[in-house]
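Q: Listed next: structures, encoded as structure tokens.
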Structure 1
Amino acid sequence: MCVLLIDDDDIFRVIFKKIFISNDICDDVNSVNNGQEAFNKLKLKDNKGEYWPEAIFVDINMPIMNGWEFLDLYKSHFLDRHPSCKIWIVTSSISPEDHAKGREYSFLKGFIQKPFNQGDITMFKAVISNN
């Protein structure tokens with residue numbers, strides 16, 4: 001089982017990978033620095049028919065392409081072909097506007113605040129393993 005993390009914070013990417021692997025949530029965590037890298041990686045996987053991640057975790061505020069821009073591209077290019085992929089926003093933002101905007105994406109599984117707590121980790125494990 002594999003997940004994709006889209007986040008420009010190097011330290012968070014390391015912590016995320018350790019948490020997910022040590023809690024047996026997944027076998028592999030791929031990560032990229034921004035939405036553009038993620039889109040390019042997924043486009044290549046889609047074109048080659050390669051294995052698709054079970055879940056994608058995307059930060060909102062990133063350089064080059066932010067999380068909202070990535071979600072718009074994901075919706076128009078991949079959502080119909082990969083409807084079982086579970087997508088969460090992971091962010092340190094506490095902005096009510098961000099939370100409201102997140103509700104506009106009906107395919108999102110949720111909006112998770114950084115840092116994760118044990119309840120979040122338990123929920124990820126349950127939801128991701130129910131593919």
Structure 2
Amino acid sequence: MKIFIDSSAYLAILKPQDNNREKALSIGRSIFSSKEDLFTSQAILGEVLTVGSARHNRQAAIDFVHDIFKSKTTIILESRELLEKAFQIFQKIKDKDVGWVDCYSFAIIETYKIEKVFSFDRDFKRYSGAKILGI
């Protein structure tokens with residue numbers, strides 16, 4: 001089974017004051033110790049670093065992403081194929097609040113046939129077709 005991890009899940013774990021923190025820690029403990037294949041993207045890590053630095057603690061965000069690098073999580077790097085697929089998805093979705101990184105994530109989920117997403121972002125439920133852990 002494959003699980004994609006969104007920035008909302010990582011940030012809920014990183015930030016002690018996050019409303020979803022306890023739920024994120026519980027789900028995180030379960031999936032990080034499982035035999036499931038875990039995926040995220042360089043765009044997601046960029047969001048974690050940017051938002052984590054701005055809204056929490058820069059060094060904590062750096063340390064957190066460093067731990068992701070050392071984990072068993074596969075980090076999907078940008079490719080032209082994924083960018084084009086994400087652009088197609090972005091053009092189809094009429095909801096102006098769905099961002100580029102989410103569309104890029106939807107493209108990864110579709111391309112890699114990922115069955116589950118660890119996220120607190122409701123757009124994944126509406127547009128990814130995967131089972132959502134967290135909501």
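Bear in mind that the values in this text are calculations on the coordinates, not laboratory data. Everything numeric here is computed off the predicted structure, so don't read it as measured data. Cβ atoms are built from the backbone, for glycine too; each structure is taken alone.
Q: With distance in nm of label points 7 Å out along Cα→Cβ at positions 27 and 123 derived from the coordinates and found to be 2.7, which of 1, 2 does the value describe?
A: Details: 1: 2.7; 2: 1.6.
The read-out was computed on structure 1.
Q: Between 1, 2, which one scores greatest on relative contact order in percent (Cα under 8 Å, 6 or more apart)? List each step's numbers first, then the result.
A: Working: 1: 24; 2: 30.
For this comparison of relative contact order in percent (Cα under 8 Å, 6 or more apart), the top structure is 2.
Q: -13500 is what came out when helix-only ellipticity at 222 nm (-39500 (n - 2.57) for each DSSP H run of 4 or more, over all residues; to 500) was calculated for one structure; which of 1, 2 is it?
A: This value belongs to structure 1.
Q: Then there is this: Which one of 1, 2 has distance in nm of label points 7 Å out along Cα→Cβ at positions 43 and 59, as calculated from the coordinates, equal to 2.2?
A: Values: 1: 2.2; 2: 3.2.
Source structure for this number: 1.
Q: Ranked on distance in nm of label points 7 Å out along Cα→Cβ at positions 35 and 99, which label among 1, 2 comes first with the largest value?
A: Going through 1, 2 one by one, distance in nm of label points 7 Å out along Cα→Cβ at positions 35 and 99 peaks for structure 2.
Q: Using mean count of other Cβ atoms within 10 Å over residues 67-74 as the calculated read-out, with 12.6 as its value, let me know the right label among 1, 2.
A: Matching structure: 2.
Q: Shifting gears a bit: With mean count of other Cβ atoms within 10 Å over residues 91-98 as the yardstick, tell me which of 1, 2 scores highest.
A: On the way: 1: 12.8; 2: 10.1.
Answer by largest value of mean count of other Cβ atoms within 10 Å over residues 91-98: 1.
Q: While we're here: To which of 1, 2 does the computed value 13, 45, 36, 7 (P(r) over Cα pairs in 10 Å bins from 0, in percent) belong? Walk me through the numbers before you get to the answer.
A: Working: 1: 12, 48, 36, 4; 2: 13, 45, 36, 7.
Structure of origin is 2.
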